[in-house]
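Please find the structures below.
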Structure 1
Amino acid sequence: MADIAVLKLGGSVLSGVGSYQRAAAFLRDELARTRTGIVAVVSAQFGHTERLWSEACSLTDVVDDDARDLLWSTGEVRSVALLTMAVRAAGLTAVGLNVHETGLRVEARMWTGAEGLVLNPLSLRSAIGRHDVVVVPGFLATCRQQLVTLGRGGSDWSAVALATALRASRCELIKDVPGYFTADPQTSPDAMLINALDYVTALEMADAGCPLVQRQAIDEARRAHLPLIVRSFDSLGTRVA
């Protein structure tokens, strides 16, 4: 069975047409370097979800959850389509899937009452076997066939769940910062990049207000013993394990 890499591209690195081209070039270079099948998990373009919410609020004071989730999903689907086009233009074979085709769904963990993400990976593995890159939406799942969203930073959680179900060789979360720092680099000039963190410390940082990686994603990775690489396009990043 060929190795699979799950690479999540956050909205902070998808800020316009040029950024999709840069992301496609990054995926092409990753494929050439590692020869792994690539699943690219994408967020909506930077600022797009907020614009959609503003449009909704201009129509009504009460936005029901199902209508909100349906509206928000269009941002991720748009990113899937744009990145698929950019990857093909970069000379690779690619296919874009919607959330129902991906098969990621929410189920309750009966022993805790918490929600978890599950996936039957067969159809996704089939797509990976036919294409260099499979592009899927983050932030979205289904629950009893209804589309639902996974909260702020939910694309991180999507990527971890997919990597776990696919038994991927690596899971990388690509962001607009090089990784975790000892302090906020925007306010602390002496902040240093952290090369490695354990899951417990990363969870404690999330609980303390660090929004770099969604807490559910870290907890899911911890349960699955899945190492995460949190990085930018140009950095080696922070390994969380």
Structure 2
Amino acid sequence: MDVQASKVIGTKVLRPRQQVEETLRALILSGELKSGEMLPPETELARQFNVSRTTLREALRTLVSERLLVKVPGAHGGNIVQSVTSNALGGVVMDAMENLLAIGSIDFDEVAHVRRYLEIPSARLAAVSRTEEDLAELKEIVATQKSISVDDPRVPDLDARFHTGIARATGNRVLTSLVQALHRATEPVHYLDLSPEVGRDTVRQHQAIVAALEAKDPAGAEQAIVEHLDYLREHITAHRGR
């Protein structure tokens, strides 16, 4: 008589904290707990899960670190469900990148190289996939950049929006999140000597990229963004070497 394989009927027994985490995580990811919805008070949640408040808080802290929840302090605060979107991915990557840069585990040049590997193909893809709305947004950003001085506090945000906008025009949300995170974590304009000449050159380069996207010219878009990234790298290297 053949020996049959044992039927699997058991599942891993989790610790109370893990059980709370997995239950809440599943409710959020399934949409049963909606974005913006506030969880019941911690005392009530601890009672429902039949765990201590310490155990509950440890579970909630994990979900906050995963950006599934946001904790709002104060008498009228609480634990609120975060929107689970590609922006959440970008936030996680950006936080991790900033921490690694801060403690010296990685350096600016490493991040800049990865940005280059992502942004050049992004420009090619955007030339094919961009919509009229994408183009209008990029033109608006460049028009604003052209109208302000290099010491305007909006400069870093506009630069980040421009590069992220190119990635967004590809239609790939993961790519968009990564470009946004890497760009904002390093904020390249902070490493530049932002003279009026550099500001004018940067705007002209942005205009060339937009023109290639408008013409739906992948090769032209690649050439324009390579020239832009090479220019930035040259000036950043010179500025940091002082």
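Each reported figure results from applying straightforward, stated rules to the coordinates on display, with no laboratory input. What you are looking at is a predicted structure, and each value in this text was computed from that prediction instead of being measured. Cβ atoms are built from the backbone, for glycine too; each structure is taken alone.
Quick notes on this one:
- Structure (1, 2) behind the derived value 0.95 of Rg/Rh (Cα atoms, Kirkwood Rh): 1
- Largest in distance in nm of label points 7 Å out along Cα→Cβ at positions 139 and 227 among the labelled structures 1, 2 is structure 1.
- Looking across 1, 2, the calculation of Rg/Rh (Cα atoms, Kirkwood Rh), for residues 99-162 alone that yields 0.99 traces back to 1.
- Entry that produces 5.0 once distance in nm of label points 7 Å out along Cα→Cβ at positions 59 and 123 is calculated, selected from 1, 2: 2
- Of the structures 1, 2, the one that -13000 was derived from, the read-out being helix-only ellipticity at 222 nm (-39500 (n - 2.57) for each DSSP H run of 4 or more, over all residues; to 500): 1
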